[in-house]
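These are the structures, in structure tokens.
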Structure P
């Protein structure tokens, strides 16, 4: 059986399969990417920025094809898949517009002489990406590294190989030189070999804690810089003064966007006691109003999970949570369909001794906590192994900012759910990983900060 398969989660039917590359194909890819890095060392970032504009235009042209491929492979609503393509276009244009300026030398005041540091490419980057955003996850690593001058090898998730192939194809058709983005259907042992190769200088991974730990270990063993964007158990804090309309708008897709399969989804609703029943009622209304069906149809608001395996894993987690004392406040009616559908569910009374208290549940599961005051809300938000994103809902923006500053997390949105943009850094702390993608921070993730200092005057004294 092929290692990589495209399976439509709406029907559970296989429609494409791909084999692992041969050793020769891997070597050819590494050689090609490394040669391109050497060539790019002598070219200005502005030349690559212009190509990013052309790639963005090609993405716009191929939006329908790219969106449909993602929907067929991992089940997200077609409208959300199109939105994902638009996000990618924004990222490509951000680095096209700002990359060259952000890569200019940086002056360093010092007591010895004229000094600055260059931001230079380091070499080939190995990117390991997950299935929940088959295109966005790729582009947010590719775009900044392309303008820097770091070619990228891609190992995508096993269930979105067609999306991976299409992304590489369209990047190339947009004018990117051969070797800029090379898609490889690597086995785990082959991935280890690639990371160990001296031509690879960095490793970027978005995925599970287990996968991140394994790849980070191999990168560290081989002294390769890495960035890890891992799971989350994000807190959604509702303060007493939250505007009801703002709250309802923020809740409307906080747990339903991408069917809850987002590392930055608001998985823990932490609510002050006087707003607790309101949040439960709002979430019940949102979940009960969903319409399951074919994600290619505009009328569908509840698509299938990404795979049958993902559905089964989530079901076991819910069972464990209930067995551990959590109560079911609401569960969506039975879905009579062959696909990987998961019934949305609201859980309450989740205690610290529950086996799911500190686990990420990837899918349409909403856990609502009642707290007596703000201090308890912050303490509960921080009582997690994860620290990726969070939300604070309050009418007092300054106070919401103060609360946000106390949350041990990489990102906080005030009066809304998670958002992303090329200009905004993405990343977390604790077991949610390290390093940042997107924004100027993502641009600098794999650059050589090369110090140049003139000490002539010191030696003429």
Structure Q
């Protein structure tokens, strides 16, 4: 485990907690009933008792930060990961905003997002856990928004909590956090292996509920996905406490003259305040009408869009746009055949420019799930490669579904993974796979080199 290091976010600095933070102000926090109501260590504090507490914390293998307002240098609270289970790669989260004048300003959310991201991306933790009093409604709401989900079991108060009633256990999984649920099947027939067509509304609601309850908080949609937008909006209306962060794409037929009004109309249909991300649907559209880029940048400035992106196919397209000071993320195909050998260099080039990479087509639109005999004639050159993949999976006793998911998740340079499903049972299986810690032989997959590159692009099918 790495030593606690200084971190920064938009408004806050996170300093390793040490003796310089010892103060009467800190003592007062620990003795304030409003602050320590949910803490095991609160009450009856003196400077000496706090000094001994800080000395003890410095001896432990934990991560412990003082939360500092960057502009004023004021110490306003603490955040920690304690204890840390290095074998399970799991850590227990705790936060205190001690200065009550700073409550309600979003500092707890900002600090939590920063520290969780650091623990996942830099420390290598796979899971963050916490315990919260069932009556601490505001905290539960915050953790829910951050993507924490409730355990199926609850525990009684233990040494970490000074609580008279029940503790709710919650956790956030690193891999679940990477997932964006694709919704093309919500509004249209989609996928080479989709035998049932468009998903009915009742099933869609079950899928969305199950996704949310298991920590998936991002969904991807588009105007061209039939009535997907309207269906998602109806779900949000019926379940306002379970709103997703939405990624969407500009319609093919749009231009800047109707762009702004169009995205606002769709926001209303979706029942959300803004888009987590908004994309130009392809490279050709980007090249044909630069006015769309201007319109998207304006929308980002106004807060309607939080991140601008573009959906791409080829490495050439990526290299062509990464020097543009335009996009926060790219969306790119990536899978067992369209793999690291073909994509790693270009993705890392994008990341060197602080551009996030989201990958799609991880199941190659369901081609991996078709039997060898049912693979279409025009795609038969891919059969020999798929046979290799099936053999790799069989050697470690997993199917190609799990192999495909685990392969994409194993690549640290990939920020988000988009996949769609045809029914609830597929989703349940995929979430089980994501949470499973099975290691796969990525190196063997990396060596597979498909020579028929044109067959990896479903638009050529």
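Nothing in this text is a laboratory measurement; each read-out follows from the coordinates by a stated rule. Note that the structure is a prediction, hence the values are computed from the model and not measured. Cβ atoms are built from the backbone, for glycine too; each structure is taken alone.
Once distance in nm of label points 7 Å out along Cα→Cβ at positions 240 and 368 is calculated for every structure in P, Q, which label goes with the largest value? All intermediate terms of the calculation are to be shown ahead of the outcome.
Details: P: 2.0; Q: 4.0.
The maximum falls on structure Q.
Kindly point out which one of P, Q the value 11 was derived from, the read-out being relative contact order in percent (Cα under 8 Å, 6 or more apart). Clearly, the read-out refers to Q. Comparing distance in nm of label points 7 Å out along Cα→Cβ at positions 216 and 288 across structures P, Q, the highest figure is found for P. Out of P, Q, which structure matches 19.0 when mean count of other Cβ atoms within 10 Å over residues 128-135 is calculated? Going through each structure in turn, the value belongs to Q. Ranked by mean projected area of the Cα convex hull in nm², for residues 16-223 alone, structures P, Q are topped by Q, which has the highest value.
helix-only ellipticity at 222 nm (-39500 (n - 2.57) for each DSSP H run of 4 or more, over all residues; to 500) computed as -12500: which structure among P, Q?
Working: P: -12500; Q: -10500.
Of the options listed, only P reproduces it.
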